[in-house]
Structures are given as structure tokens and as C-alpha cells.
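In what follows, structures are represented as C-alpha cells.
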Structure 1
Amino acid sequence: MGRWEPDARGRLLKAALELYAERGFEQTTVAEIAAHAGLTERTFFRHFADKREVLFAGADALKDLLVSTVAGAPADLAAIDAAAAGIEAAGAAIQEGGEFPRVRAAIIAASPELQERELIKLASLATALAEQLRRRGVGEPAASLTAEASIAVFRIAFDQWVNGPAQQDLPGLIRESLDALKAVTAGR
């Protein structure tokens, strides 16, 4: 590919995923990613702060979607149901990513460094969700408990989706996981 071709960010993302999957995250350099994409390292750093950011660049958009969905939920909706609306919206957005989320998950699973970064991202989502629930008038510890439980539901459903058949519906798995949590907490 020539350097003049459009979509440098997309080309870098594709090149990074291919190399991470083939060689592993730790063994892949920024120079190799840029060369594989037919671009320069300088171009890489215009789009990503470092090679981890290729995998985490969408975290802020996901957090914004989660928070705005909870903020827009009807005021009379229970906290857990408002949080569920947020994590379902996040799940739907992830599902629209095609194979990227599954490839990304496999790359992260193979790297302790990336696993740590993923946990930090999930903690950040829980913090943002708890803050939005507090804005809705949910007190403590209910806001934090609801947020942490919701992120656990999200993570478990995501793992089922990634490791299951390709045709599964991630928002549906999120609803099923939340229903299972509700059943457990109700003593059923």
C-alpha cells in the first residue's frame, strides 16, 4: 500500500491486529505495525499514543455511550434497570464491531500487560456508571454496588459472547446474565 492511500488509522489498526495475532503483542513493535500498514512510525503516533492504544482507543466512546444511555433512561426506572440499559447499549455497540472485539479479546487474553489495562478500563466504566447513578439520586453504597455488579454482568456476558457461537446476540446475553444475577440475589 502506498503512503498516500486514505484511512491511515484503519490501516494501522488492521496491521496491528494481524501482527499481534501472528506474533503476539509483546513481540510486535510500532515500527513493524507502521511498515505492515505501509506508513511511517510518525503516522502511527499521530493516531495512537502507543501500541496498546490500538486496542483501547474506543474506551472513551464506550464510556460516553454507557453514561449517556443511563442519563437518558426514564427517571422512574430502577437503578439496576437504568444501568442495564447502559451496558446493553455498550454491548450493542461492541457487537457492531464485527470480528474486531473477538480478535481483540484473544490478544488481550494472551498478554498480562493488556489484561491489566483491560481491568483498568472496566474499573473506569464502573466508576463512571456509579457517578451517573449518583446523579440520578441513587445513594451509596447502592450506586457503587449497582455499577460494579453491572460491569460484572457485562464482563461475563462478553466472555460468553466472545467464546460462543458467532451468531449470539451480546445485548441478549447481557439481559440473560442480569436476569441470572437478579435470580441469585432474590434467593431463587
Structure 2
Amino acid sequence: MLSALQVAAVSYLIGSLPFSFLVARAFGVHDVRQVGSGNVGATNVLRNAGKVAGALALLLDVGKGAAAAALAGRLAPGEEALPAVAAVAAVVGHMFPVWLRFHGGKGVATGLGAFAPLAPKAALAALVVFALVAAATRYVSLGSVAGGVALAALAFAFRGPDPVAMAALLTAALVVFRHRANLRRILGGTERRVGQPKE
């Protein structure tokens, strides 16, 4: 019988796979932490390594979240708590990867992937919220925060206070925390918008 600690450890390692870092390097950016926002995520890869690299990084980051949650569900069928633990651990792994001295991304794509198999309706609706807010404001960061908060709210609305909804709430809190500097820049009018040229 798997323990929550074992699931968390394996899922953290899956989440910590630095796909965005590796994709950016493969497309000519030696260290994505040293360019743009310094974030190890698909948006920074997109801006500094191109659209193909950004799309590939996004798919891989989503995929590792989904893989962690699905693996936990496969190994512990009928158990809701362990896949929920796996989802949060994968997001934490992406944010604080051991391979990059705990300097990772902000967990949005990995979180979407992790909750897609656990709360598909909430994840799909959260993706729509992200897209609408990002399109309306041209702030990817604000769309990411809105999507994370929507995921938690909708998970509770659709499922009630079960382990998956609680995990979604914790993930949303982590996403907001990781975007705190972006939110300060938005309030200060210095956050970069989609399509805005580099200064």
C-alpha cells in the first residue's frame, strides 16, 4: 500500500523535471533563468526561444502534472486522497525543482495538467477563465492567477470539500504566492503585457 509520503516524493520528482529549461536550451537559450522574467516556464520560453519552443514547453509541463496525478490514481485505484497529494506535489516540484537548485516556474501549466484527470470540468472552466482574462487584459500573469482561483472555486462547487478540492485550493494559493511580484507590477503599471515589445 502506497503512503502519502511515497506518492508525494515520486510526484515531486516528476514535477521537478525541468522541461522548460531543457527546451529553451535546445532552442538556443543557454539558461532561461537568466533571460526575460527569469521564470522557468512556458511563457518565458515563448518570449525568449520562440513559439515552437514555448508550445513544446507548455505541453511537457502540462503532461508531467497529468502524469503524476494519473500515476497515483493507477497505483491507488478508488483512492481520492493520493492523486490529490500527487497533484500538489507535482506543482511544488515544478515551482521548486531540486535539479535547478529550487528555482523553477509558477506552476500554472503543471497544475492544469495535474487537475485535468481529477477535476476535468473545473480544469476546463479554469482554462477558459485564464484565456478570457489574459485576452481582456493582455496580462498572462493575471490570467494565470484568475485561472488558479477559478480552479479552486469550481472544484468546490462541482465536488464539495473533498481531497481534490482541497488540493486545488492549496494549488491556487501557491500560484497566487508565486505571482506576488507580478501582481505588484500590475498595480504599479510596470507588468509586461502580451505583445508589448521589450524595453
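Here, each number is a calculation from the coordinates, and none is a lab measurement. Everything quoted here is computed from the prediction, not taken from an experiment. Cβ atoms are built from the backbone, for glycine too; each structure is taken alone.
Work out the source of 2.7 here, i.e. which of 1, 2 gives that when distance in nm of label points 7 Å out along Cα→Cβ at positions 12 and 156 is computed. The value was obtained from structure 2. A value of 0.75 for FRET efficiency 1/(1 + (r/R0)^6) of positions 36 and 132 (r between Cβ atoms, R0 = 30 Å, to 0.05), calculated from one of 1, 2, originates in structure 2. Can you tell which of 1, 2 yields 31, 45, 22, 2 when P(r) over Cα pairs in 10 Å bins from 0, in percent, for residues 68-115 alone is derived from it? Of the structures listed, the value fits 2. Comparing mean count of other Cβ atoms within 10 Å over residues 44-51 across structures 1, 2, the highest figure comes from 2. Could you figure out which one of 1, 2 the value 14.8 for mean count of other Cβ atoms within 10 Å over residues 108-115 was computed from? Only structure 1 yields this read-out. When percent of Cα pairs over 30 Å apart is computed for each of 1, 2, the one that comes out at 16 is 2.
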